[in-house]
Structure 1
Amino acid sequence: MNRKKMAQRILVYAVGVLVLALGVVLNTKCELGVSTTNSVPFVVSKVSSLTLGMACTIVYLADVTFQCIVYRKVRIKVLLQFPFSFLFGWIVDFYNRLIPIVEPGLAMKLLLLVLGILFTAIGVCMVVNMDFVPNPPDGGVQALAALTKLPFGRAKWLYDGILLLITVVISLAAAHTIIGIGIGTVVAFFTIGNLIYFINKHFAGFFNSVYHKEAAAKPARDS
């Protein structure tokens with residue numbers, strides 16, 4: 001890969017990380033229920049003194065630790081997820097300070113939900129297709145698939161179920177009510193994966209032009 005292509009690949013990856021973090025923040029501000037991936041960091045931030053970014057970092061570090069346990073060997077892409085987790089948490093907190101939305105109206109809630117889902121799907125596609133350091137939750141699903149011998153899609157369902165269970169337990173234990181789970185959670189559950197599939201299918205040419213075909217095609221199969 002020549003320098004120009006590598007620079008394009010890095011740029012797409014970096015923009016993808018920024019878009020993904022923005023999607024996380026917008027999703028948590030819609031007040032209609034957050035996505036399963038965001039549910040644990042969201043409830044942790046609500047019942048503690050931690051910021052959303054700090055909570056994301058902690059949960060992501062847990063994902064990376066889980067991968068290390070499953071694989072039982074040093075993998076560079078796994079180890080690089082440690083600094084990624086801290087950087088991503090910082091970006092999330094930056095967006096949170098930049099977008100001080102409090103008690104939005106119904107129209108704004110719906111808009112934030114739609115934008116949160118859209119940006120999350122776009123960010124995931126850009127990050128995964130460039131095949132650098134994976135987003136820790138995606139790496140966690142891959143490790144769970146390797147551990148359980150399940151296909152990636154079914155492992156994702158199991159992973160989401162575990163996150164929801166953890167969210168409910170923390171909510172009830174700390175606040176005696178369920179926090180962060182609502183209609184928006186259901187909508188995100190059924191739309192993000194389909195959006196990722198759509199983007200991978202219809203923008204494969206773009207991803208192929210930036211990076212090699214095999215890396216771009218893999219997410220479409222997984223989705």
Structure 2
Amino acid sequence: MSGYFSNHSTLKILKILLSLIIILSSFVEVKSTELNDIFFNVYRNGSKIGYHKIDFENSENSIKPFVEIKFKVTFLGFTVYDYFHQNNENWLNNSLVQLNTKTDKNGDILFCNTNKINNGMLLNGTNNKQEVYEQILPTSYWNYILVKDKKNKKVLNTQDCTFIDFKIEYLGEENIYDNKVFAEHYKLTGKEFTGDDVNIEIWYKNSQWVKMVFYKDGSEIEYFLRDFDNNE
């Protein structure tokens with residue numbers, strides 16, 4: 001009988017340990033999917049013009065990013081371009097369920113609001129109001145889903161709720177930030193509702209956004225993670 005109780009106790013302990021391992025493994029898996037806050041310093045042709053930051057509220061099944069962008073370009077002491085954008089998103093099980101944005105673009109006020117309805121989304125923006133019955137991916141760029149499958153995508157412009165048809169090209173892996181970060185490099189091209197070209201190069205490391213360069217009106221706008229900005 002003593003052997004039975006000894007074996008029974010050992011078996012019980014093993015079951016408890018196995019349960020603890022499963023629980024801890026699940027915890028690690030959830031934590032590994034969490035996104036870290038992002039802060040980019042932004043430069044135009046080598047001169048600092050502002051920032052682009054994203055703060056994430058993570059939970060087991062949802063992500064709530066808060067995006068804020070501020071650019072200010074001056075010439076001879078005068079402001080020639082002033083841009084401010086705020087964006088609140090709510091993602092549940094990797095699907096966008098709500099988005100609310102406001103943009104001040106040189107005095108022009110733009111907005112884009114989306115809410116989930118039945119099997120679709122209701123869009124209400126400056127230049128587009130409609131119901132959409134497909135999964136929406138916004139142009140907030142933090143989400144690696146944008147490029148993960150390396151396929152072209154129709155993406156929601158978070159400024160005004162119009163859509164951009166993005167051609168997505170994978171350019172390979174490379175070292176950036178003085179060889180301190182090894183990241184995947186992509187090129188995104190398309191046209192905005194206004195007819196303006198969108199020309200972006202973007203980098204991700206372990207599914208997290210780490211760098212971007214875009215070209216606008218003859219200027220090069222470059223994003224540097226604050227921790228890797230040599231001018232800080």
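Some observations on this one:
- Test item: helix-only ellipticity at 222 nm (-39500 (n - 2.57) for each DSSP H run of 4 or more, over all residues; to 500) calculated as -5000, pick one of 1, 2: 2
- Identity of the structure behind 9.8 (criterion: mean count of other Cβ atoms within 10 Å over residues 99-106, calculated), options 1, 2: 1
- When distance in nm of label points 7 Å out along Cα→Cβ at positions 75 and 107 is calculated for each of structures 1, 2, structure 1 gives the greatest result.
- Source structure of the calculated read-out (mean count of other Cβ atoms within 10 Å over residues 43-50, 14.0) within 1, 2: 2.
- For 92, 48, 31 (Cα extents along the principal axes in Å, calculated) the corresponding structure among 1, 2: 2
- Source structure (of 1, 2) for relative contact order in percent (Cα under 8 Å, 6 or more apart), computed value 33: 1
Quick note: the coordinates plus some simple rules give every number you see, no bench work behind them. Everything quoted here is computed from the prediction, not taken from an experiment. Cβ atoms are built from the backbone, for glycine too; each structure is taken alone.
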